[in-house]
Structure P
């Protein structure tokens, strides 16, 4: 007697028939009546960093058409399309993410950036179990609207907070007229601590100059219990079209040459030291690592590394 041969086709056919066989044996028809619920994911990501507790908040997300209007104006459409295809991305649309970050030091609750609007940041905080009146310190990495919009007029969203930002950044925006800055940030001058490169926010959180995206754009090193993480803000606005290709021009960068040099410096440091980072516009939950790749970098999304911190 010849034994039957198991092939991939017969295995798949057999597996496909199992639900129907089970339904026939039970005497009941197969059900397909459950409603479609739509895609979703957790609106925050929380982990330990030494004695700190860090929570990345999904402050918003939106789809943007024709991403080469924003990224890579100094490269050809063919070059842009090749980079997109290599990363399994379309060329006609991109998804933007907005990720404020909360750090509980054990003594103070520190929020990095206030998001798009008051209702957006308060909703994101609520999803993670916080209220705005619990925030002790709001750090503004720079003054673009998607980082200061959630402050509300004169910082009304965060009634109990003090504020920290870069001196160069504040002075640059204070010297001009900007509706969002004038309404939300300028009135906070008396409640604000201004720092420069190497300035301290609280113990374990240090500012680092990362100019170019805006005149005084700052990033922040977190250090606790021998562990490090960098809040890179808008140093790169996309993991392929900016981080992987640091010399591609970004329409939002106010000084494009300086921003490109900063990308190379910051991500070169992170790659060399193997330090994780949270990028404000990285795909949520916005945290990962970076390694050198060719003439640029490769974004390596975090998986379970931070879960091992306890």
Structure Q
């Protein structure tokens, strides 16, 4: 049984009279001890897929979520707030995308970190303090005792990001959703944080959903990769297969746009022509049609279905061999 199993997840946002389908029939799974990378352009639906699957879409936004999301076999779609709150921060940890706004500016770092343990663990005050200090140390926070007394605005962006990671891991969850977890960190600290996540994954059998634009991190730390475009999955493959022989034209474009060591400084990087698909004007056919150099008439009129091929899956009428 998969740790997280998402089947035909669709998310529509906006008034019922004119909703916009942000996520369209997405299916993916994560096993215990596995790191799954979720990649694609900004606005392709990566974060919405992750947050909607665990019931964390903003309550102020009118939306409709359909499909099935099972965590350890239990259905999360239409689960009650009480049931979801038993999971958030406890069995499911989340590192949110923007560390500048993810912490409460009116509460100290110590209060926000210890709150997680007070809600989900029956520990004495001394044990809570010790657990928090140990986790802050593991994510690279110097002078952790002093940081507990500070407010978010007194910390740098990188320090806030590390605090968010510590908070997400505090209860040693089964699943970690990491949305751009190294955005505000320098390269050295990025490596330290990702090595920490890998260490905890191996130690606890932690499943990790890594949402990122950094294909270097994906290549180094993920077991499988899901590529999204315009709210749909276009390719799924083991990490080595994806980088060695990508099959979808969009995946090929993403990989070609990565700078490699030894690239001549006067060489221009390949680009994907055109602009990202307008989800408000979603039409039949492949959403990548207008930008694809391999497109045919069939691509314009018929939506490709994600089809399994060996260990990988691709949604394309003309996949590369």
Structure R
């Protein structure tokens, strides 16, 4: 879908490496980068946060500041902090098959404003601090929701709609909220791993993570958290944005991708993580990662 929108906006490239087409929006900017030949150590820097999404091809991203070296593939996001520098290799770019990436630049003021709104509407436990943007590199897979949002963003930026500015503002706000929730949830999960007995919520999250292959008993989780069932559900949703069952499912699917990438058999991964049906596992994996387990396995083997 993203590729179709981009194809409609392409014109003859002015340069062969990181040819850039720009669409401006309120406190944000969408750029589409196409590279038509192999290249190495191409520098990229932005004075604002840069949310990058891979569309076609492959990049290899290097960051000395974050000690990061990794492949960047379709259905993945790569978020750069303001004023950070990365170097990019393009090992597969060709004139007939360009490596394509979209980048959404979001102002720091806008991010802080949205974080402030979250702190007012959904404050988290003081143990975890508060909603804020942590200026560090983020590399993650797209969920189906993120992929759908990026599809909409490309369409909104590139069309001449009478409410274009308002729709861009809403879409960028959603993207920023997803980023803030992703970072904060990763921090809270790490905190729960390190200090599982800090409070009831950390104890419950630690239990879920250590028992990914087991069916959850909500009453037992509420008891571990020292809360009533309703309060536990509400607290969990505020902090993690979903139910305990959905949270466990997401952790299962992230660990499944890691196991498959490391070479473990798909069937073994499926049953080891508590899925009772291989077809159901495949559907859930595709919905979450954008690829079936077999496609994910073949892509990593190819790379």
Work out the source of -7000 here, i.e. which of P, Q, R gives that when helix-only ellipticity at 222 nm (-39500 (n - 2.57) for each DSSP H run of 4 or more, over all residues; to 500) is computed.
-> P
Output 40, 39, 29 (Cα extents along the principal axes in Å, for residues 123-290 alone, calculated) maps, among P, Q, R, to structure P
Ranking P, Q, R by distance in nm of label points 7 Å out along Cα→Cβ at positions 91 and 283, the structure that comes out highest = Q
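Every read-out reported here was derived from the displayed coordinates using simple, explicitly stated rules and does not represent laboratory data. The model shown is predicted, which means the values in this text are computed figures rather than measured ones. Cβ atoms are built from the backbone, for glycine too; each structure is taken alone.
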